[in-house]
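Several structures are given next for inspection.
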Structure P
Amino acid sequence: MGKTLFDKVWDNHVVDQLKDGPDILYIDKHLIHEVTSPQAFSVLNNKNIPVFRPQQIVATVDHNVPTLNQHLPIKDELSRNQVAKLRENCDEHDIELYGLGHPYQGIVHVIGPELGITQPGMTMVCGDSHTSTHGAFGSIAFGIGTSQVAQVFASQCLLVSKPKSMRIIIDGELKKGVHPKDVILYIIAQLGTDSGTGYFVEYAGEVFENMSMEGRMTVCNMSIEMGARGGMIAPDQTTYDYIKGREFAPSQTEWQQKLKHWKSLPSDLDAEFDKEYRFNAAEIGPMITYGTNPGMGIGIQEQIPSSQNDSFKKSLEYMGFNQGDTLNNLPINYVFIGSCTNSRIEDFRVASDYIKGKKKAENVNALIVPGSQQVANQIREEGLEKTFEEAGFMIRQPGCSACLAMNDDKIPAGEYCVSTSNRNFEGRQGPGARTILASPLTAVAAAIEGKIVDITQV
């Protein structure tokens, strides 16, 4: 029987197997930021244990950083201390840090791919659930807890049980105005937020084969929102073209050797998965969420479904919606385009193309936050900055920003925010804030119109 992509990468990294227990998995790249690393460093320092392989760690600051005046000291004391602590720990353990002011600083799941650090066939971990982003390259990438961060620091290995495998196939052609974010929101709405529990997901079929790398990253990023350990897409020519020539991509002499290995990774034709789902691309339209988890999603023209479930009713109460409502034409006052899900240059090109020659609605606060310093530079160099500014959008400096309420970019209580981020939990974007997840195209259309609109009907 053939092997899946997941099996091939996992099996290549098993150092040892404990009898009736977990595997010891070697980790190629360990990504860290300022939020989940301090406690892990403390564990090592208290036990006088050095970081085993500091050169395999990629460190940056993203969650707590302000997106205005990054050249000034951080005002918030907790944020300032966390950023300073990461700098101190990296200095002590000889880890290179892409801190504020560094040309490579940005959201950890944005800079890894754009620098060529993320490559097919790798194992990658980070103390952050959306590490699954890197699976778009055919790598095994997943989030870990603080104690596991310490494990990897000390040994470059992780004690972990092998998940089961799932494949989601979508064939056909997406309708105009339907983007990768719509695809993953549709999948989660169909299957539920716990459907992937215990599984690693491989996305396959024509829709994913035809996606850009940016789109594939968006899909894999949100695999965790269906409960999966992570998501993967088999590497192909699109993958190789994206990686080649980037800062830390294989050198010319290494390239052919690496490429040969990468081409061996896709699932064998006779590979079997523990679970499999199929969908038709033609059934997917522009999506939005109406509740307080990413699985509560509908097409923009659809009605909020009915349920007698108490948590469902509580969710609608928090959002100020009723069963049977449609969100098409719902007035909104905030739009956020950013986060590790949708803050790459392609996302801003899509937004810029739509708003060119238009003005945002007067009632809307529209926030544009690039995922890295390199994306910020591209926005300027390609003239997108001028388009955004002329339309009345506010461009900020790189960081996680309004994805989560760990910095100054919070949404006021009771306000609706159409957001390209990955979670719409209660208070995710600020106490009492109401988050509606959407694609960059749907978000930017809402900013222009001052309300949610079906982009296919505009």
Structure Q
Amino acid sequence: MTTFFDKKIILFFAFLTLIGCGEDALYSKSETNQIYQSIYIVPEFFTGNLLSNYSSARVQTIDQGQTIKFWASYLINEKVINNDEIANYPIALEWTIGNESYNIPFFTKTFKETGSYDAILTTTDFFQDTLKDTVTIQVNTPIKIKAVSPEDGYNLLDVTDSAGITLHWNISGNDPWEDLTCLFYASRFKGSTWENLVDTVKCEEPIIILGPFEQNNLILYHDTSIVYYWGIKVITDYGTYPSQRDSTSISSFRTRLKDNPLSIIEVPVKYHKIDQNTSPYTRVDLISASGDTIQSKISLLSQDTFYFKDIPPQNGLIIKATNLILPEYKTESVTMDVIAGSYNVTPEILFIDSIAPERAPLTNLINPEDSIVFKLKDLGSGINAKYIHVILNNDTLEHQFSDTLLSFAPPKLYQCHNTCELEIEALDYAANETSLIHWTLSSKDTFFLLEGPFPLKELQ
């Protein structure tokens, strides 16, 4: 909860006293009054009772870009003086924040820059007695942490090396008033990394993980490697203000193959928004820089990992993924250099369908006793039957959809003497929407004539 700064100072002054009729007006300090000056820091749009909602503090910490309200409050002889009453007392007030000044009881200010700012409230009475209070506004720099080394995916760690590996990271946004705590997480499995807290570590020092990393028989590492996933979380602490948190992305490092001059490549493949009943026919080819296909593998799963062994070291290896039955699914090829004895995991290859479904009528001449039939075509994620709409003159019609055919009953002949407007809307599972077009349906004595497609009127 936002708090206020309350510094109680006793100021002695007298109310204005007129002495004698027809004599000069004289002022004296014949009466003593106790004055308490308070600085409140409240939310921008706060209204209500300050005293019952806020407690005292000398320092207020806020976020960069936050707007707060400064509020001067006075207590005279144990009576709270509201803002409307301040003008009735012989006092003058002034706020100063850097080179800015304000002479009103309350105002709002947005702190766009980080740093520490002193807000000074000075109150002066008729006799030049003064109250002076300061509240320090600490504007936080957002805390950020980033893993630096080893590079994510580093795969040349010697499984027998006792020197191990050193983990480095960078932290930015650490303000002088903040204390930092860093937590080290690590796991053999990426999905459980943030569940496995290893230790609290010094934020300003790297971590050294000593080797060797072999487990059991070294022969096992001829065609496999040990992988470790790690991450650092940083937490700030500065009293009652909510702490800031940030974390590195999960990084990995692994050992190289033991006494093996050939390499392994692991290629994860995934399809973005595909019908769960669809089995994509995916082929992954490893192609040398000279254009020769080294290895190929096929999968019918929408999410799978392809493993390639015994790959000789080389530069410019191309990894090309293709869908053999759904050409609307496209992806980018990956190019990499292969180092002898390395275990390589490529970034996930993601197939994306960005092409909208197509639709067309099976015939343009329609018998009033027959259904109107459209063929819907999508060679990607597939037509999502839940989002098919047939609209005739702004009325939604019932329809049936099976396989690729959409059918619905035609209107009565007399309903389209002046031509009806027909729209067919559809989405595929990748949320690609059909183009904005329409057809016209006109009655011709004993049949309907379907014409189009035409752009929607609002697009013409």
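A value of 3.1 for distance in nm of label points 7 Å out along Cα→Cβ at positions 175 and 367, calculated from one of P, Q, originates in structure P. From P, Q, which structure was distance in nm of label points 7 Å out along Cα→Cβ at positions 223 and 295 = 1.9 calculated on? Source structure for this number: P. Source structure of the calculated read-out (relative contact order in percent (Cα under 8 Å, 6 or more apart), 9) within P, Q: Q.
Between structures P, Q, the greatest calculated value of distance in nm of label points 7 Å out along Cα→Cβ at positions 119 and 343 is seen in Q. Upon calculation of Cα extents along the principal axes in Å from the atomic coordinates, which of the structures P, Q produces 56, 55, 47? The structure behind it is P. Which one of P, Q has P(r) over Cα pairs in 5 Å bins from 0, in percent, for residues 335-422 alone, as calculated from the coordinates, equal to 3, 15, 27, 27, 18, 8, 2, 0? Structure P accounts for this read-out.
Which structure, out of P, Q, was helix-only ellipticity at 222 nm (-39500 (n - 2.57) for each DSSP H run of 4 or more, over all residues; to 500) derived from, given a value of -9000? Of the structures listed, the value fits P.
The numbers here are math on the coordinates, done by the rules we state, and not lab data. Please read these numbers as outputs of a predicted model, since none were measured by experiment. Cβ atoms are built from the backbone, for glycine too; each structure is taken alone.
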